[in-house]
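Q: I've put the structures underneath this note.
Derivation of every value follows stated rules applied to the coordinates shown; laboratory data play no part. Model, not experiment: these values are computed from the prediction. Cβ atoms are built from the backbone, for glycine too; each structure is taken alone.
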Structure 1
Amino acid sequence: MNDAALDEVKAAPTKKPAAALSAVNRILRYSLVRIVMLFITVVIVIYLCVLVANMGGYVDEIRRGSIREEVSVAIFADQSPDIKGLTSAQKKELIEGRVALEVKRLGLDKPFIIRSFIFLKDAMTLNLGFAEQMVSDSGSKSVKLILLERLPPTLVLWGAANLLLFFLTLFIGLYLSRRYGSLLDRITLALAPTSSAPGWFYGLFLILIFAAVLKVLPFGGMVDAPPPESKLMYALSLGKHLILPVSAVIIANVFLGAYNQRTFFLIYSQEDYVEMAKAKGLTDREIERKYVLRPTLPTIITQFALTIITLWTGAPILETIFNWPGLGRALYRAIGLYDTPVIVGSQVIYAYLLAFTVFLLDFIYALVDPRVRVGAGGRKA
């Protein structure tokens with residue numbers, strides 16, 4: 001054995017530790033860059049949300065007007081001797097003083113550009129503060145408490161609807177990809193444009209048919225009033241109230257979702273390696289599991305992850321139509337009341353959830369697909 005071969009044998013044990021260290025450094029460097037980029041994105045998105053929720057500062061003008069109106073009504077309605085004996089000019093001066101104190105207490109005396117960055121700092125640190133108009137069921141104005149009280153109903157409704165819709169479109173799309181051109185495939189293709197209408201549109205018809213005409217299902221709400229005391233009866237009542245909103249969501253999305261999944265599976269089922277697997281005599285199920293579903297797993301995981309985090313947002317109009325006490329309805333009310341802290345608070349948490357999901361998906365891709373290398377600049381091994 002020559003000297004070059006001996007040197008190569010001696011260096012062989014050190015190659016694996018060096019490669020592992022290089023991979024760790026690459027992952028850490030990539031994670032740091034990714035976190036910084038996502039943080040910048042979240043800051044920009046939240047600041048834009050602050051600007052939109054405040055209507056560029058116009059909401060502050062509305063609040064000042066509301067304060068002035070409330071103070072004026074309170075003073076002119078006060079029949080105490082100290083207030084009643086004042087002249088109009090004195091009452092006006094008293095109003096101005098109280099308005100100035102309230103405006104200063106709420107920070108409305110500062111320019112909006114400064115207030116917007118204060119809003120941004122509080123939002124980034126999850127210091128959501130207190131609502132201006134809305135209150136929780138317990139009477140608190142804490143934004144965190146308002147959102148947390150309305151989170152369980154939204155998780156129940158959208159967890160049932162979105163998860164059922166996800167798996168339904170997945171299995172229907174897989175089934176249609178096996179039967180391309182069949183009658184069911186053509187029907188799904190023809191009905192796909194019906195998904196252009198939102199869920200609340202179909203919800204109105206479902207309420208009209210099953211609640212108003214047939215009277216077999218409730219118009220809305222989460223449970224019967226008064227709520228059943230038995231856990232079993234409560235669960236049955238909840239299930240009955242879920243039927244119409246869940247059906248509206250599914251009807252609005254199932255055909256287009258199934259069509260998209262079917263097209264997606266068809267693209268992968270026409271690859272050369274699938275044709276080779278067929279030539280080897282593998283069964284359809286083996287081909288689907290090994291050569292169709294496995295390559296599409298990263299995309300399916302992405303769809304599932306984004307489905308999960310959208311549970312936080314709910315749907316304002318649909319929840320309002322069905323009188324469902326969830327986050328969507330709370331956001332709808334907050335928009336109508338110009339309640340900026342509630343609007344910003346709900347969007348801040350969604351932004352953080354979305355950024356965390358996007359960051360986590362990069363590593364999940366590397367786990368489910370060995371060809372993907374984290375931090376390799378998009379290249380596959």
Structure 2
Amino acid sequence: MKIKDIQVGQITVALKKPFKTALRTVHSIEDIVVKITTDTGHIGYGEAAPTAVITGDTFGSIKTAIEDYIKPNLIGLEIENIEEIMKRIDKSLLKNTSAKAAVDIAVYDLFGQYHNSPLYKLLGGYRDEIISDLTISVNSPEEMAEDSIEAVKLGYRTLKIKVGLDSEMDMKRIQAIREAVGYDVDLRLDANQGWSPKEAVRIIRKMEDKGFNIELVEQPVHANDLEGLKYVTDNVYTPILADEAVFSPLDAIKIIQNRAADLINIKLMKTGGIHNALKICSIAETYGVECMIGCMLESKLSVSAAVHLAAAKSVITKVDLDGPLLCKEDPIVGGPTFKDYRITLNNEPGLGFKEIGNLKF
């Protein structure tokens with residue numbers, strides 16, 4: 001099974017509600033799609049999310065990276081030679097992790113098809129079902145409380161609350177949500193680098209004193225501020241999750257060895273795909289550190305790859321893969337089944353896609 005062609009297209013999916021964080025507001029998913037065709041007629045799909053404020057990747061840069069740098073190095077390679085393919089993807093150009101992730105995902109989709117097995121079984125096969133949280137966007141305390149109540153009615157037992165725009169208002173947001181949903185629901189906070197180290201310690205301690213019982217706080221300070229992240233981790237009881245601070249396996253080693261965070265968040269758009277994500281899983285497992293798996297604003301196409309990784313590895317204990325559930329429609333036929341908080345793995349080979357709607361080349 002040899003790589004015959006690599007095409008780059010676009011997929012657009014409207015969101016149910018605007019997605020608001022401390023960094024951006026988004027109304028629809030507009031992502032790059034990679035389609036790899038082999039000499040046997042098999043097709044593998046991957047997706048890249050242009051998230052300039054996090055990865056630095058834009059729509060144009062992703063398209064150029066794939067077509068001009070990655071594609072020429074892969075044509076003619078055997079799909080079963082994963083190691084050589086991944087080496088060539090990595091050496092094609094520096095950074096550009098989202099572009100690399102899209103190609104990586106499509107290759108792993110084909111790798112599963114080559115072995116006639118769902119991908120998660122080839123990667124570890126730990127479980128065939130996972131449970132995700134749901135993200136609550138930054139809004140007024142009242143609106144966030146209403147959104148939280150709706151999520152709980154759908155069965156969600158874990159909510160990820162976007163904060164970081166205004167620390168005093170963040171306190172009001174969390175208090176409103178706690179009063180609305182009670183204490184049987186786990187709350188995770190995601191500050192998206194929105195606080196300074198001292199501000200983060202102050203507000204987290206205040207939440208601890210008020211008994212808000214926060215499960216974890218994700219990336220409270222700037223991604224490059226490793227000392228600041230460690231300062232927060234050392235001075236609060238609430239577990240701290242490193243997200244934007246961890247792109248590569250080397251980043252994970254630095255975070256863990258410096259004890260700068262309690263947990264690691266893996267996102268395929270940051271790691272450059274499944275290949276490096278597997279390395280981070282191994283590093284974290286070696287050190288006894290648990291991982292969360294998350295996603296950017298992505299359709300079911302690339303989120304499905306993250307689902308397969310999460311199902312494969314026991315070190316991934318927390319799941320934040322609600323991207324497809326934030327969409328007005330699901331244009332992807334096949335793959336894992338997303339039913340509110342419950343995600344069930346597919347039995348078809350690879351990622352299990354049958355048809356990709358809304359796809360333009």
Structure 3
Amino acid sequence: MKNIYEINTATWLYRLSKEQEQPVTLGTVPDHELARIARFGMDCVWLMGIWQRSEVAAEISRSDEGLVQEVRALLPDYTPEDIIGSAYAVKQYTIDSRFGTADELQQLRARLAERGMKLILDYVPNHTAFDHPWTLSNPEYYITDTTERAVQEPSHFRQCGEHAIANGSDPTLAAWPDVAQLNAFNAGYRDASIRTILDIAALCDGVRCDMSMLLLNDIFSSAWKERAGDRPEQEYWDVVIRGVKQHYPEFVFMAETYWDTEERLVSLGFDYCYDKRLYDQLVVGNIAEAAQHYERTAAMRTHMVHFLENHDEPRIASLVGADVHHHAAAYVHSLHSTHLWHDGQFEGFRKKIPVHVRRAPAEQTDAEVAALYNEVFTSSN
């Protein structure tokens with residue numbers, strides 16, 4: 001893959017429905033929209049947030065005053081229905097009915113393939129929503145404690161059936177209140193991960209794996225200590241990726257990862273990894289330091305994913321002026337690596353959209369930014 005185009009599934013289909021003045025689902029995306037995506041030589045589409053959203057997570061998010069204020073600032077006509085739950089609080093790995101069906105996704109995948117584009121979807125290994133069926137059927141897949149713990153530490157545990165399940169967590173951040181922490185050391189969960197991804201692999205060509213480094217043995221052990229149980233000899237990703245590629249050898253694994261863990265994850269089977277360090281230099285206009293970093297990581301460059309924005313980062317047009325934007329975009333496009341582009345980036349959109357919402361505000365195309373990307377892509381052809 002050379003150029004991946006990330007789309008927020010919920011806001012994309014909402015926008016298309018408004019434009020078409022009728023509901024648009026995965027099976028009815030207009031041909032001209034696919035042509036728009038393909039126009040700059042994209043060879044892969046990442047449909048972010050396609051899986052079934054959690055109503056429990058949505059209710060938690062609607063009561064988060066900070067998030068509600070953020071959404072109100074974004075959408076002046078906000079209603080509570082605009083918050084549909086985080087794309088990363090997955091209730092089940094089935095297509096959210098608001099977006100369509102598995103058959104419709106297969107139809108869209110075939111249409112993308114006709115235009116030379118593959119399809120990747122999300123996989124969230126570190127956590128699920130609290131109403132995922134496993135929380136009741138297989139609590140051993142999660143980090144659990146006694147029922148008293150949910151009462152004693154309501155910001156860290158939530159009652160699910162007879163168990164208190166830990167909130168999902170990145171050890172450098174506050175716990176995420178809307179997700180349940182899975183146990184990467186549990187053998188049953190590792191097997192269930194393989195089965196889940198095999199189901200996903202029937203629908204697409206690869207997965208972008210959320211916060212992949214959190215599942216590494218040393219990081220997971222440090223975060224959860226004795227709650228995780230005995231540390232296994234094999235890494236989670238070694239077991240899972242091998243298990244999937246036995247059946248789908250060409251299936252692609254892309255890691256969202258930080259903390260200089262890229263080389264380790266590639267050694268465990270990942271095809272591609274985010275390069276956050278290069279991004280950090282580019283958004284402050286330091287092309288020279290970015291280039292030095294790129295040279296230092298030469299052995300990894302065919303595995304690296306370079307970007308100027310994605311759903312987690314601010315819009316690049318909101319951070320830098322036209323000159324820095326142009327130089328950074330041209331530099332990323334020139335790299336012998338995989339490039340990740342974000343829906344709205346080529347139009348110069350400036351509003352960062354929380355992954356909890358169904359719609360985005362209308363934004364006008366910035367003609368200067370549009371011309372910038374036209375020049376970047378056409379000058380190298």
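Q: When P(r) over Cα pairs in 10 Å bins from 0, in percent is calculated, the result is 6, 26, 35, 24, 8, 2, 0; to which of the structures 1, 2, 3 does this value belong? Working shown, then result.
A: Numbers: 1: 4, 15, 20, 21, 18, 11, 6, 3, 2, 1, 0, 0; 2: 6, 26, 35, 24, 8, 2, 0; 3: 5, 23, 33, 27, 11, 1, 0.
Derived from 2, not from the others.
Q: If you rank structures 1, 2, 3 by distance in nm of label points 7 Å out along Cα→Cβ at positions 201 and 233, which sits at the top with the largest value?
A: That would be structure 1.
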